[in-house]
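Every read-out reported here was derived from the displayed coordinates using simple, explicitly stated rules and does not represent laboratory data. All values reported here derive from a predicted model rather than from experimental measurement. Cβ atoms are built from the backbone, for glycine too; each structure is taken alone.
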Structure I
């Protein structure tokens, strides 16, 4: 059975969520930057869980999808707090996190905050530290001057309209950087990454794997895969990768 609703995170901003009931562990899908819980990977996971009888929780960060709030007010810390609010109030027991792009960064932060509950983590083109490594460091001197002057920079996107990158996002993101020190996680970590990814270089997943302290870490590279990894063969790979984390080695 599917349930959905809206959760007040405590300040009047409501977070939209949808849950597929079933058996645990609970899969929690964390979308990417400017994405939402109705993307192709999230919906394929919903179908996967319906077929298997697993619990799946999907949600939208504030300023994304069906949730309230302004996108421009969001930060890595704020969106991580959104994820924790939904997880803490709507789930119990063991959880497996599946994070796409920015969702991979937030999944790592959630796992660090709830190490007793997270029993597995999958990153899909996971992008920890992207505000610094892939945004700030890629800006020209003129772009840096503009964002410091105006507080926002509108960046073209191949996926649609230009999106706003705020100075607040960049500066607050520095409080959550992970790749400059060991990431103290012991749960199984699986990192899927397309080698044709134009947004997050596949080498980023190798840096994550090197930083994670636990030994059960695997990087799976898809030679012809793009950033989204949403083709049928990519979704099948995600399903196969999930099975052992759910306690099964076969479909």
Structure II
């Protein structure tokens, strides 16, 4: 999915996301030593908001996303901010870099947009290949509880000065998938015009994600109930996982 019209209104619709809190939490968990050791990968960077905040904290950031539309928005910000963030257009399951990075983040449920365990395994394998030994990998995901109880079959409405959005979910507990349909009513200055987008999120069990991380050379260090830092529980909506590369992998085998 290219996220065409969604990309153009993404920042407006995510004004409630506390990116500064996320950046602060990443900075605390990674620490100064990781920052000094090399670049940070912002995997699924979208319009680059988090990338720029991490750059302000002293990280050398590489933002990666498969959506040209999202990256187009990111590039506009880059020039406005006179930023040095490097943006690359790549599918995360086909991640390919010229060198290695010291750390990586994948936030705001990017993992839930990957449609199979097999593709998540390939994604984590690629991350592991391009992380230095001892490198840290921070990711988050929407939990099964959030899919079944919060997203569920609910409808959400976002009403701003520039866009009115109706967000409709359809949850299938058998396929562990939430289909999301978005209808946008966008003000062009004279009238509103309508656009639509659709995509899906997939729910994954924590034990399966941890198992895939371990298969690909990572050791899980900590788990958190979102970016507040609490202990995960049965009503955790966003699970945060901090992992470290502790093993080398070659051709899919851990060495």
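Computing mean count of other Cβ atoms within 10 Å over residues 73-80 for each of I, II, which one ends up highest? Please report the intermediate quantities before stating the final value.
Values: I: 19.0; II: 15.6.
Result for mean count of other Cβ atoms within 10 Å over residues 73-80 over I, II: largest is I.
One of I, II was used to compute Cα Rg over 2.2 N^0.38 Å, and the answer was 0.96. Which one was it?
Working: I: 0.96; II: 1.00.
The read-out was computed on structure I.
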Here distance in nm of label points 7 Å out along Cα→Cβ at positions 81 and 177 was calculated and came to 3.5; which of the structures I, II was it taken from?
II
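If distance in nm of label points 7 Å out along Cα→Cβ at positions 161 and 225 is computed to be 3.1, which of I, II is the source?
I
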